[in-house]
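Structures given as structure tokens follow.
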Structure P
Amino acid sequence: MYVYEICPYCMDQLYERKQPIDDVVVNYCPRCGSKMECACLGEQRIDDTIYKIILNDVSIPNLGDKKNKFIKTLMRVGGFDLEEAQGIYRTENTLIFEGNVSETYVNMNLLEDFVPDIHYTVIPQFPFESLLNPFISICPICGNDTVSRTEEVNNRPDDVKSGIYCETCNDWIMFTICSKSQVDDTKYCVEVSLEGINSEVKKKVMHILDSLCNKKLKGNSIIVLDRAQNIEDLLSILEAYSISYAINPPYPHKIPKLNPTYKNKWTEEEVRELIKANPGLKITADELNALN
């Protein structure tokens, strides 16, 4: 298996990585000295094969920012001027690029940002599997540095939009919508006294505590220090069973409700049917329910 790296700044050439992919060794770009990123891997070494990218169809709306962004991407991929790119936008099964493996890899990653609104074909089939999109550090449109960004989502007070943003283009490179707790890196200290808790409930609490790494025992109390996302389940069960706890700093997020569990209760009629199907069985509904 061959692993190839690329400089996210120069974006000009794939370099074979001499170390295993899981090795901590960091390689640097021979041109600008920036940290190299693992780009793709495959069963063969890079050769002189020339690849073609055929744009089969486009279903991006004819108006709006996404169309304008795609036109700019077409100009970069194929070296087209604005008029040529606008013509290609409306034409199916069009050759938009022809070049070596490194150039093909870069252009495929540029186009992937618009899938599934576009469909394209690489001829011959591209033999390497992408490991990540290299356009995290660098904007694929303007080439300037990107930044990590988080902002509020309209009408969704518990959620945020979080991802990679280009301040030059004033546009997102990639983002996800997630809960505020998922991007909260604050370390919260939760102290829970286990004294007086029902044994069955204590088992449930301890089961959740077992999955947390940053915890310690202090007398008859457990102290947990962890991120919001990691302590959500713990807080849910503490709230569900009205178990007292202290948390510092104050927890600002909505605590999810514990999913309820339901016990199926045997009815007298069901027990009669059970005894009928099993002659000689002597048991009552209360005795069966006590076993649950």
Structure Q
Amino acid sequence: MGEQVLALFGHGVPLDHPLLAGLAVRDLTRVFTPEPEASRIAPMLEPFLDPFVRSFLFALERGLPNVAAVVIWRQGPGALHAYRYAQELRRLGLLPDGPPLLLWNTARGDSEAARTFDAAQVARLKEALTGLPRGAVLDRFGPLAALEQLQSEGQISGAEAQRRRLDARASGHAVDTAQGGPTNGPRLALAGAPLGNAVLQEWLDRQGALVLDLTGIDAPEGDLETLLRERRIEHLVWQVDPHDDLHGWRRPGVARLCEALGIRFTDLGFLPAWPQPSDLAGDLR
């Protein structure tokens, strides 16, 4: 496709926004990029830096040859760090020249001032993306809703649903809605910090039916109590990244809610953003 791709970074970046309609987009947020050999920037990255930000910065260091521009969704956790680190590392000459980095701010309000601010941001970005061709508008919402329905009914494994959502974001295609297979066991929910692969979901699939995944990409939105009741959750599993400074604040409230609803609650503690099988031992207790 040449230099026609728009790369995105930031948890929750809205692919269905009119600004992105018809563009060839690739969401890099959860795509793992290993540290390059003899990395020039690795010594500059503090150990506490968000792992998704680290991966994104390594992607910039390796180069994005087919990307015309990178839009960073300001509302995503760690996104502002990604933007500031990338700009400073480029200024220092530690990152190679690459596509322009565009910060997408939003006020997320319903006041006239917020709407004016958001409109100005969109207009600025639209002008910056003028040179990118636009094709047919892809229906993302319909397939995502169909996949969510399959998972809520226990008709697809949690790992397969996670892989499909990740693949769709990384490729820019609509999510695959092919039939999976029926699941068995206790109805499980997974909550906490975002995950970049399906290893934890695979572990849970061997122990029950993961019918609600709130750590996944394009996770269902809504009131947690309502979701737990509607999905008839029997057991909620919680985890966060070792460097988490955001999602863990919700843990006490989620645990109390589960107790009030008679839902079993298990805290796995710290897991990497891209867990490996060796990070998980035994079964749920």
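Rule-based calculations on the coordinates, nothing more; no lab input. It should be emphasised that the depicted structure is a prediction, and the values quoted were computed from it without experimental measurement. Cβ atoms are built from the backbone, for glycine too; each structure is taken alone.
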For relative contact order in percent (Cα under 8 Å, 6 or more apart) computed as 13, the structure of P, Q it came from:
P
Quick check on the output: -8000 is helix-only ellipticity at 222 nm (-39500 (n - 2.57) for each DSSP H run of 4 or more, over all residues; to 500), derived from one of P, Q. Which one produced it?
P
Re volume of the Cα convex hull per residue in Å³: value 285 computed from one entry in P, Q; matching entry is structure P
Which of P, Q yields 5.5 for distance in nm of label points 7 Å out along Cα→Cβ at positions 13 and 245, as computed?
P
